[in-house]
Structure P
Amino acid sequence: MNAVHPGFVRSHFGQNNGGGTAFLMKILEALFARSVVKGADTPIYVASATELASVTGAYYADRASKPGSPESQDLAKARQIFEECAKISGIPPVTG
């Protein structure tokens, strides 16, 4: 499993909020956001590229592997987040 970042996509995110937030998001999207087709490019590439079939644990943006943040490499924090999500969703805890 890999992670992908689609970039700032013209998806109308935040435009259902009231007032200034919606207005600001419309302006920012018009000036800086990429189309939804361009935003889908990296996720589709990572999911379907045969050369990535054996790659796991990587982070991709603009079709390129990028280093993750130090926080993303913190296995203790990852386990803590997983265990909390499992508890909330009713999944049995992982032992061992």
Structure Q
Amino acid sequence: MKRVINGKTYNTKTAKSLCDGAANLAFIDPRDLSEYLYLSRKGQYFVAGCGGPMTKYSQWSGKNPFGWGEGLTLVTELEAKRYVENFGTAEEFEAAFATTEG
């Protein structure tokens, strides 16, 4: 997925994937969604994902009020850390944010 936000391009193909967050996409349940946390080459964190009509990614589809959609949201480093804490593993957190054992 590639998006331009505030004149800057964000691309999931060129960014580093840090965490496979909510990956539950079967295209059957309208609540299914798939999200991933990325770090751009210039150091900006962002979450990209897609989902069904009952998710934050739903989009107007003409005949039906809402359909499947996709999106990309910029997040701060703190939000990125919380995302990995909530959806990732300890190994993903350590790889993304170089921590020391507490």
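Given a computed value of 14.0 for mean count of other Cβ atoms within 10 Å over residues 1-8, which structure among P, Q does it belong to? All intermediate terms of the calculation are to be shown ahead of the outcome.
Numbers: P: 14.0; Q: 10.6.
That value comes from structure P.
Could you tell me which structure in P, Q was used to calculate Cα Rg over 2.2 N^0.38 Å as 1.16? Can you show the working numbers first?
Numbers: P: 1.41; Q: 1.16.
Attributed to the structure labelled Q.
When distance in nm of label points 7 Å out along Cα→Cβ at positions 9 and 81 is calculated, the result is 3.2; to which of the structures P, Q does this value belong? Going label by label, the one that fits is Q.
Thinking of P, Q, which structure, once distance in nm of label points 7 Å out along Cα→Cβ at positions 17 and 49 is computed, gives back 1.6? Spell out each step's value before the answer.
Numbers: P: 3.3; Q: 1.6.
Derived from the structure labelled Q.
Among the shown structures P, Q, from which was the value 21 of relative contact order in percent (Cα under 8 Å, 6 or more apart) calculated? Please list the in-between numbers first.
Details: P: 30; Q: 21.
Answer by label: Q.
Taking -5500 as the value of helix-only ellipticity at 222 nm (-39500 (n - 2.57) for each DSSP H run of 4 or more, over all residues; to 500) derived from one of the structures shown (P, Q), identify that structure. Don't skip to the answer; put the middle values down first.
Values: P: -14000; Q: -5500.
Going through each structure in turn, the value belongs to Q.
The numbers here are math on the coordinates, done by the rules we state, and not lab data. All figures in this text were calculated on a predicted structure; none of them were measured in a lab. Cβ atoms are built from the backbone, for glycine too; each structure is taken alone.
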